[in-house]
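Just so it is clear, none of the values below were taken in a lab; they were calculated from the coordinates. Just so we're clear, the structure is a prediction, and the values are computed from it rather than from any experiment. Cβ atoms are built from the backbone, for glycine too; each structure is taken alone.
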Structure 1
Amino acid sequence: MNFKPANKRIILLDIVRGLAILGILLINMLFFTTSLQAIQFQLELWPDWWDQTVQSFLDFFVSGKFIAIFSFLFGYGMILMKDSASKSGRQFTPIYTRRLLALLLFGLIHGWFIWYGDILFYYALLGFLLLLFHKRTAKTLLVWACILLLLIPGLMLFSGTDGSYEPNPEWMDQVHQLAAADEATYSSGSWAEIQELRMRDWNSSVVNQIIFYPQILGMFLLGAYFAKKKWFSNITENHSQLLHICLWTGGIGFLFQIVPLLLSLTGTGTTALTDRLEVIQHLLGSPLIGVFYILFIALLIQRKTWMQILNPLAAVGRMAFTNYIMQSVICTFIFYSYGLGWFGQAGPAATTLLALLIFVLQIICSTLWLRYFRMGPLEWVWRGITYLSIPPLKAKKSVKD
């Protein structure tokens, strides 16, 4: 089976987007089933070795990496939309503005009425800043991406702060009480009680996410840079350059991961130094590893065997918007009181297995859906708002000789 370069580029983006949906779900499971207070103050809720092992794996290989991939693809997609608008003779800015306004609305509905941990709202807000760069050169995009990605880690290094502090025991007692109250509300409260808490948690999340804005926008611009360079249009021709970038981003990214871990295990570094390196690892190391994952998959799928293995992820990626929202619908039903009420009852090991089960189900459902339809239902609505028209939904029937 031969893959044309243009098709391979599209398949790559869908595969990577599908993988990002899995990674985001694996991390979000903690937020679906644990009080936001407990997460913010890092309460130790699951001390068993199996939970600790799974959580360590997620922290090292997953946390922060796949949201970085999602951000990268968001910026990449803007350039693809601009190129498509230019070819069709349409004005890009009004189209993309409608797209962002629709995403903002979807994000508010998702965050206010389904799950407080929504990311669409932030993507829409920062998307308007991204729009300011759509005419800039690839070099300008790269420079600004580097500035933004280095901004917060640089400020932390030069300011001497690690972004952490030690709360007093009395306050921690209050945190435990608040976490217990949150668990009781989500697991057995009424819809009105859950809605009130959901809005409080959404407000807290909006404030907490501000520190990550430069990283998100930086990844947007990095994705736009790659799209401008068109390296994924023909991976074979650009193999050497992509391999070079892959090795550098992976090497530096995992170095940021390993150093604070080694300092912590060996006790050779001060607590302040280790904490500072851990923050930098998350803000800078995770985005680098996210880019490494994208490039690694791009190089991997040049082999027919790996293309066949990873191709099922493309169906999830083509319906990423729908699948992202459906993950929230499914998980809040499982963990909140208006469903099964399992909130606070499952640790990292159990929730990871559940996430994998949900994702397999999404692969099956997405594959079946795309046999009959061109795109996911939410993608269809989003596209209709973006282009102010009703797009065709049913898939074209293939003609067989």
Structure 2
Amino acid sequence: MARLQPVRGTHDILGEKARAFRYITETFRTVAERYGHQEIATPIFEFTEVFNRTLGETSDVVSKEMYTFVDRGGESLTLRPEYTAGIARAFLSGGLQQAAPCKFYGFGPMFRYERPQKGRMRQFHQIDVEILGVPEPQADIELLAMAADLLEALGLKDHVTLELNSLGDPESRDAYRGALVEYFSAHEDKLSEDSRQRLKRNPLRILDSKDEGDRELVKNAPLLHDYFNEASRDFFQAVTDGLDALNIPYTLNPRLVRGLDYYSHTAFEFTTDRLGAQGTVLAGGRYDGLMEQMGGPATAGIGWAAGLERLSELLPADALPADSRPVSLIPVGTEAQTAALKLARDLRRAGFVVDMGYRGNLGKRMKRADKLNSRLAVLMGEDELARGVVTIKDLDRGAQQEVALEVVADHLNHYR
């Protein structure tokens, strides 16, 4: 029989990895709620149309990477490849337009069929925030400040760089698109096959190509900022002024783009040089045209997401809080076993982490206590129980003393 293995591109989360994920999500929850965001959890799968509409049927995600299947009812369903589309769908289907502006945060697994590599899995996990219904640049500034605060709280402030760009408004992008088509058409014979297709459908995607030949051509391509109208310039100026006022450093990256038409104005990434080729830690942008593309009313939106796998790889070695050291209950004899069960429950209700081995003599149970790095061992033999006491041993110092059974919890409070 073949050995059972996890599916390629997936992994089990336990031990240190589970502790890191929990630390990140709990820190994220704290920061998000300080900024007034409410938690949302959307389904892991949606109707395929939700993602086809939002990601674009010709995008790599939709055409190559989505996990799509037909269920028993004949419906085409897709495991979510990202969070924003599901939250936008929830906003529309839940009639939340009347409650706008809405500020959400969530986290959970996402799914993309791609070649597994460091920092990139087929099942991966993201944290995500969105603000819906705020067209003003204050939302952009606030979400960027929130991202900076989170990365600082995780101890990553000195390991990331905020790269910032503006995509302008639709009018500016239309003018820019024409300039790109003219430029790349003159060099079409040097473009990769994928980028020749992008030239016909969406030339902005060429700017994000990973092909080396394409990247050389991109170096001399026109810059979007040269085609900004006054409204686009004013919006971006307001964002950068806000970041300056908050002392949030950033680097302007005029080649940072989002290929889909519903993106506008602010686009940003927090990047690092500590993860090899996969250097993006947290990324986001404004998507004022998304709701209309999904069939809803015009609604401004902006958000960002970050991968838990990548964040956990970047955490400083001393970032995770120490595990609570347990109290080991060690009953000796049949009668002591029942008494130990009762004491264990009482101590757990009082807030102590308690371990009680299921079998073994005194020596084996003491070895288990040592392996678990227990702070204290509570020994309960038949003689002690007859006298209404237990023996508490300080495993760090080796000292021990008898304590009345009814005051054990009070005595242990000194070791919290």
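Given a value of 2.7 for distance in nm of label points 7 Å out along Cα→Cβ at positions 248 and 312, point me to the structure among 1, 2 it was derived from. Write down the numbers at each step before the final one.
Values: 1: 3.7; 2: 2.7.
The read-out was computed on structure 2.
Starting from the value -25000: which structure in 1, 2 was helix-only ellipticity at 222 nm (-39500 (n - 2.57) for each DSSP H run of 4 or more, over all residues; to 500) calculated from? Of the options listed, only 1 reproduces it.
A value of 3.5 was computed for distance in nm of label points 7 Å out along Cα→Cβ at positions 208 and 368; which of 1, 2 is the source structure? Could the numbers behind the result be given before it?
Details: 1: 3.5; 2: 5.3.
Among 1, 2, the structure yielding 3.5 for distance in nm of label points 7 Å out along Cα→Cβ at positions 208 and 368 is 1.
To test your reading of the models, identify which of 1, 2 gives -1.00, -1.38 for log10 I(q)/I(0) by the Debye sum over Cα atoms at q = 0.12, 0.15 Å⁻¹ when calculated. Write down the numbers at each step before the final one.
Numbers: 1: -1.04, -1.65; 2: -1.00, -1.38.
Attributed to the structure labelled 2.
Look at mean count of other Cβ atoms within 10 Å over residues 88-95 for each of 1, 2: the largest one is in 2. Match the computed value 32 of relative contact order in percent (Cα under 8 Å, 6 or more apart) to one of the structures 1, 2, and report its label. Source structure for this number: 1.
Once FRET efficiency 1/(1 + (r/R0)^6) of positions 80 and 392 (r between Cβ atoms, R0 = 30 Å, to 0.05) is calculated for every structure in 1, 2, which label goes with the largest value? If you can, show how the numbers build up before the last one.
Details: 1: 0.95; 2: 0.05.
That would be structure 1.
Can you spot which of 1, 2 the value 1.44 was calculated from, given it is Cα Rg over 2.2 N^0.38 Å, for residues 128-175 alone? Present the calculation step by step, with values, prior to reporting the outcome.
Details: 1: 1.93; 2: 1.44.
Comparing all candidates, it corresponds to 2.
For the read-out distance in nm of label points 7 Å out along Cα→Cβ at positions 168 and 240, a value of 1.5 was computed from one structure; give its label from 1, 2. So the calculation was done on 2.
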